[in-house]
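In structure tokens below, several structures.
Derivation of every value follows stated rules applied to the coordinates shown; laboratory data play no part. Just so we're clear, the structure is a prediction, and the values are computed from it rather than from any experiment. Cβ atoms are built from the backbone, for glycine too; each structure is taken alone.
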Structure I
């Protein structure tokens with residue numbers, strides 16, 4: 001089902017890869033807003049048996065080499081958002097990207113259940129956000145045979161995530177945060193207006209008005 005009254009500006013048609021798997025009503029809904037631009041070598045992968053929704057809102061730009069994977073999931077790209085070269089977005093849940101978001105080159109976001117990225121967030125190059133993992137108990141049991149354990153990720157408005165960061169399941173970043181380069185952020189609540197950094201990451205100091213209070 002396609003809802004694209006304004007069409008899109010294409011450098012080249014995306015590659016479509018469809019797998020005969022997935023649980024749902026075997027539908028794919030595509031909604032495209034005004035002035036959407038798609039560059040070269042974009043790949044869309046869909047589990048055909050699932051319920052899949054892709055919403056690309058007004059003035060969104062998807063640059064070359066981006067990968068959008070729908071495994072019976074929903075992906076929304078808010079208006080005026082930019083996906084830079086080589087970004088990969090995967091969802092079997094609800095992956096919601098807000099307005100005026102910048103996701104930079106070769107960042108990967110893997111949504112099993114729920115990832116929410118609020119308006120005006122920036123994610124620098126080579127970031128990773130993943131809301132699930134397979135438990136490893138140190139035995140010979142293959143960890144990939146274990147059921148994935150999910151917990152939602154929330155990234156607050158006007159948060160900057162610097163290059164090379166890893167955001168794991170269960171993270172809640174309050175608005176106006178800055179995650180320092182290379183940080184590994186584990187499950188927990190992180191305060192608004194602070195620098196978050198380190199391995200594992202922790203609040204380091206307040207920024208701006210928060211630093212004066």
Structure II
């Protein structure tokens with residue numbers, strides 16, 4: 001547990017339809033809650049796991065069967081995720097998800113939120129994860145995204161105006177190119193003070209240790 005008072009900047013690369021990213025986000029929350037003193041800024045960065053999925057999404061069951069090799073493997077994978085999720089305070093409801101969405105618009109919404117009201121972005125990301133994984137909401141649907149933005153404290157009308165435009169598309173594409181150029185191949189990825197990186201949904205203890213390492217490196221540089 002850190003008792004340092006220097007600012008901590010956490011960069012998170014993730015996708016809103018990645019179950020391990022949701023687990024990782026909850027573990028990051030636990031690690032941050034255990035941190036004493038100092039300001040913390042969390043910045044979210046886009047990574048589309050399936051950029052080729054059509055804008056309207058695709059059938060979830062067919063997508064999973066193709067990805068994992070059949071219903072039996074899908075069931076085994078989801079059972080493991082459900083058990084791990086419960087340990088992190090996430091209660092997955094996979095059976096409620098009907099569509100596998102394209103997440104470009106969700107990433108545009110997150111990027112926009114960090115410009116207009118960054119203090120609310122962490123809640124927006126949580127609400128996007130929760131909507132998809134526990135309520136089966138299609139987070140590729142513009143109406144749903146605007147609704148979630150409104151529930152998160154943003155102006156839903158402004159959010160919808162953004163999403164019905166092309167604003168932010170080029171920025172998301174550029175951010176993803178940078179991530180790939182840096183060697184990012186999977187998510188979640190956590191980077192603390194741009195010095196210490198942790199890949200995967202590691203436990204809060206691991207994330208706290210990385211925080212401390214990054215803070216010491218920042219102070220002693």
Structure III
């Protein structure tokens with residue numbers, strides 16, 4: 001004869017069932033992305049643990065979540081975006097209440113749905129990845145780049161475009177000034193018959209001695 005569960009067991013089961021529908025954060029993977037609405041279909045990548053009627057443990061795959069708002073860095077009129085593609089991973093965060101009404105109106109809104117930390121309250125932060133896709137470390141550098149492609153490095157002294165290190169970038173105004181000075185030196189040269197170009201050599205040598213740097217002191221490129 002089956003034993004009737006006690007009140008503690010019943011309460012614990014009720015609490016467990018309630019917690020099963022309360023979500024905080026999970027890794028997820030993009031299935032598709034809509035840049036017009038800045039939303040994505042996201043598949044949660046950790047299964048939900050459930051208890052069967054006989055109290056046996058089971059795992060239940062979670063559904064793909066449609067139209068999840070994607071959170072990009074933004075503020076003060078500045079922003080940073082990148083094209084999400086299927087297979088990109090990140091972190092699903094489940095808001096206390098569904099932010100949908102606020103996103104539609106921009107106003108202090110009634111959430112409608114009274115559930116807490118439900119699936120409808122999900123937003124997605126791109127970037128959380130598996131160990132196999134960890135980014136290489138660049139100690140002491142802020143790096144913006146393309147995997148396998150060019151990078152922008154910023155450290156305490158320099159901004160490097162293309163990769164760390166490289167040559168200082170020539171500045172157009174300084175280059176123009178030096179070309180103007182060279183033109184002036186040539187225009188100021190008076191040809192001397194039979195001097196073999198000695199006067200021109202003196203003029204150019206004088207210009208070279210007075211010319212200044214044409215490169216930036218912070219920006220470098222490769």
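Here are a few things to note about the model shown:
- If Rg and Dmax of the Cα atoms in Å is computed and equals 17.7, 57, the structure in I, II, III: I
- With distance in nm of label points 7 Å out along Cα→Cβ at positions 67 and 179 derived as 2.0, matching label from I, II, III: I
- Origin of the value -500, where helix-only ellipticity at 222 nm (-39500 (n - 2.57) for each DSSP H run of 4 or more, over all residues; to 500) was derived from one of I, II, III: I
- Which entry (I, II, III) yields the derived value 31 for relative contact order in percent (Cα under 8 Å, 6 or more apart): II
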